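Rule-based calculations on the coordinates, nothing more; no lab input. For clarity, every value in this text was computed on a predicted model and none was experimentally measured. Cβ atoms are built from the backbone, for glycine too; each structure is taken alone.
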Structure I
Amino acid sequence: MKNLLKIIDLNWYITQVIIPSSLSSIFTDKHFATYPKILVPQNFVDDRGSIKNIADGKLGDVAVITSKTNSIRANHIHDHDWHLSYLVSGSMKYYWSTDLENSKFEFVVVNSGEMVYTPPKAPHKMVFLEDSVFIAISELSRVQENYEADTNKLPDNFFT
């Protein structure tokens, strides 16, 4: 893992957010300062349009995922993997907590063009507010047996 980003105090927990070492140096503390939302590290705009470099480094998988209105994704924990989720279109509520023992959680609304970061061992869930498309970028391979071995499902009511 790279340098310690900062300590976040949300009145009910304190956690350390660490930038994954497998991401390149285009990611800095300022990109992670609004955790769980993070800033896209590079944006280029000219008269032809724009380029957004949403990830760079040693990556294990990049997947395009579609989700229908009111569908739920995640609601689990990854033992070792982290991921970035860049919302191409649509919107979602992204829920997270710092551990399984803590019954409190937070959520943010993520809109098209925004990205969230999920560190290892972070309980998380996505609820899609409309038909949506997002790009999931992870450190580890998402070959089915690898993904299942690293993923622990949460009870359906964990975030209620």
Structure II
Amino acid sequence: MATLEQKETLIKEIRGIRRIVINNCFGGFGLSNEAVLRYLELSGIPVWNEVQSSIVPFKYWLVPPGPERVSEPSAEDWHNMTLQERQAHNQKYDSQIFNDRDVVRDDPFLVKVIEELGEKANGSHAELKIVEVPSDVDWVIEEYDGNEWVAEKHRKWS
């Protein structure tokens, strides 16, 4: 027998309600380590988690340790690289790292993580919230200093 929550979710799907995760405070969208790991578990994305410095406490590699993984150059090597070499390095690095900011905000696994973990899903400067909009709305997330809201897309000129 379905729970009340399962029934409400089904009704929202039938009615065409889209659920979108936003950050509801100044700071910026971000997931806690626990939320990232749960998201990766639900979505089936394999990662190799490494504890880093206090500035970036966790790094989620999409590539296993070994020669294929991009290495971080020393400060001296970085400064000796050309602009093109730096850009190529950054592009390769970005393709090998999971970044929670790249997750589509209406991803059902992301929504499930926020529902399951509640406040424990919040990153260090985040207060995550689920917003519901009609599924036929062409939406975009707008923000001011990290505080986000969902808006309907409109044409703009300047």
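Table for the structure above
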| quantity | calculated |
| --- | --- |
| Parent structure of the calculated result -10000, given that helix-only ellipticity at 222 nm (-39500 (n - 2.57) for each DSSP H run of 4 or more, over all residues; to 500) is the read-out and I, II the choices | II |
| Comparison of I, II - label where FRET efficiency 1/(1 + (r/R0)^6) of positions 84 and 132 (r between Cβ atoms, R0 = 25 Å, to 0.05) is highest | I |
| Structure responsible for 26, with relative contact order in percent (Cα under 8 Å, 6 or more apart) calculated and labels I, II on offer | I |
| Origin of the derived value 2, 8, 18, 22, 23, 17, 8, 2, 1, 0, 0 (P(r) over Cα pairs in 5 Å bins from 0, in percent; candidates I, II) | I |
